[in-house]
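Following are the structures in question.
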Structure 1
Amino acid sequence: MTRTLLCYGDSNTHGTMPVHQIGARGRYAHRHRWTSLLAQELPGWEVIPEGHPGRTTLHDDPVEGPHRNGLSILPAILESHRPVDLVLLMLGTNDLKARFSVTPTDIALSLERLVRVIRASGAGPMGGAPGVLLAAPPPIRELGCLGPVFEGGEAKSQRLGQEIAAVAARGGLPFVDLAGLVAVSEVDGIHYEESAAPVLARAFADAVRAWAG
């Protein structure tokens, strides 16, 4: 029986390339995205990439649009792909933008709210709760054209992993901390270079296999 893994994230799940100017829309070819490599690592699984550039945990973006709100669209996405065995949840980077003025603790609590929505969705097999694999993105850097957008976010991002780890511990969730595994690009301080894709795929594949037993 094929199982379903929904990868719910932002531009780094979408496969967005590092950008040299705001508004650039480069995207890695399908074969170079970590979600595609993850599918190769997981025979017997359908891997669904659901990454939206600019997606936040639960904030309407006053600059880029309310459709970036990850909470408001989540129930529809879960229903459209059900039954979903496992949701790989990797968000929080865009919450570090200066315009949102939130703390690492609040970002982690926002992710905890998304976990509750997933578990209560009835979108799992036989109408049950999908599993959740929680991932902490690596710390960002204030570099390039995106540096001013994320002003103050670099320092906050250093604490984000431990706050997300606490959410995972409270919920008994499998957890992957990407700090130390991959680093953000020197170009814009937010996105990943192509070389990060196989590292992400292997780390997530190991976590999925451990969860599945």
Structure 2
Amino acid sequence: MPLRSATFDLDGTLVDSIPDLAAACHAMLAELGQPPRTDGDVHRFVGKGMAVLVERCLTWDAAPEASLLEAGIASFRRHYADINGRASTVYPGVVEGLEAFRALGLPLGVVTNKPAAFTSPLLERMGLAGYFEVVIAGDTLAFKKPRPEPLLHACALLATEPGLNLHVGDSLNDIESARAAGCPVICVPYGYNEGRPVDSADCDALVSDLVAAARWAAGA
């Protein structure tokens, strides 16, 4: 049967948000008097949500104490809320790809591990919010990707079956979540993958950008 909907990861798939995430991490670490991290470190740490990003930034020889982690999350939230979207950019081909998906008549959704407080503002500032009927953030449910629940919830809201929903992402988190939910999944190679690049063997297709993703969807 033809596809009935499509969902997309946000950070690393639609938007390059590392500049803002890294700036917030640098400010958080400086405020707490912790050793600095590089932008490359932050790039590897992104993927499993805000709390894990902060914990990874604060982890050296041992995991941070709970009080330090709590302070880090609060500091990061404050700094990131101030700069979210300031230096982020939409990846090439995203707008054209979303237009192509919309031309296929598919309702579209975002499924991200980013907290809701930062997700909608980023989509608005990037000019992408109008493309999506459904937005599932990292704290919408009790579980994040790679669990299947966020994708299953998106499919329910989009009134589609998981097997007829194409998920487009950039990491094993997306692949594992989609596989567990029963969704077909394709990936772009340019995003954030926690240092584990996606391979075409892991997903249904590896595509260069969202324009190519829309072509794949049209032929699915």
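Thinking only about relative contact order in percent (Cα under 8 Å, 6 or more apart), which of 1, 2 has the largest value?
2
Here is a further query. Using distance in nm of label points 7 Å out along Cα→Cβ at positions 55 and 127 as the calculated read-out, with 3.8 as its value, let me know the right label among 1, 2. Don't skip to the end; give the middle numbers.
Numbers: 1: 2.7; 2: 3.8.
Corresponding structure: 2.
Which one of 1, 2 has helix-only ellipticity at 222 nm (-39500 (n - 2.57) for each DSSP H run of 4 or more, over all residues; to 500), as calculated from the coordinates, equal to -11000?
Working: 1: -11000; 2: -13500.
Computing helix-only ellipticity at 222 nm (-39500 (n - 2.57) for each DSSP H run of 4 or more, over all residues; to 500) on every structure in 1, 2 gives -11000 only for 1.
Continuing with this model, one more query. Computing distance in nm of label points 7 Å out along Cα→Cβ at positions 119 and 151 gives 1.5 for which of 1, 2? Don't skip to the answer; put the middle values down first.
Details: 1: 3.9; 2: 1.5.
Answer for the origin of the read-out: 2.
Thinking of 1, 2, which structure, once Cα extents along the principal axes in Å, for residues 135-182 alone is computed, gives back 24, 20, 15? Mind dumping the intermediate values first?
Values: 1: 38, 19, 12; 2: 24, 20, 15.
Among 1, 2, the structure yielding 24, 20, 15 for Cα extents along the principal axes in Å, for residues 135-182 alone is 2.
A further question on this structure: Ranked on Rg/Rh (Cα atoms, Kirkwood Rh), which label among 1, 2 comes first with the largest value? Intermediate results must be reported in sequence, preceding the final value.
Working: 1: 0.94; 2: 0.97.
Answer by largest value of Rg/Rh (Cα atoms, Kirkwood Rh): 2.
Each value in this text was obtained by applying a stated rule to the coordinates, not by laboratory testing. Model, not experiment: these values are computed from the prediction. Cβ atoms are built from the backbone, for glycine too; each structure is taken alone.
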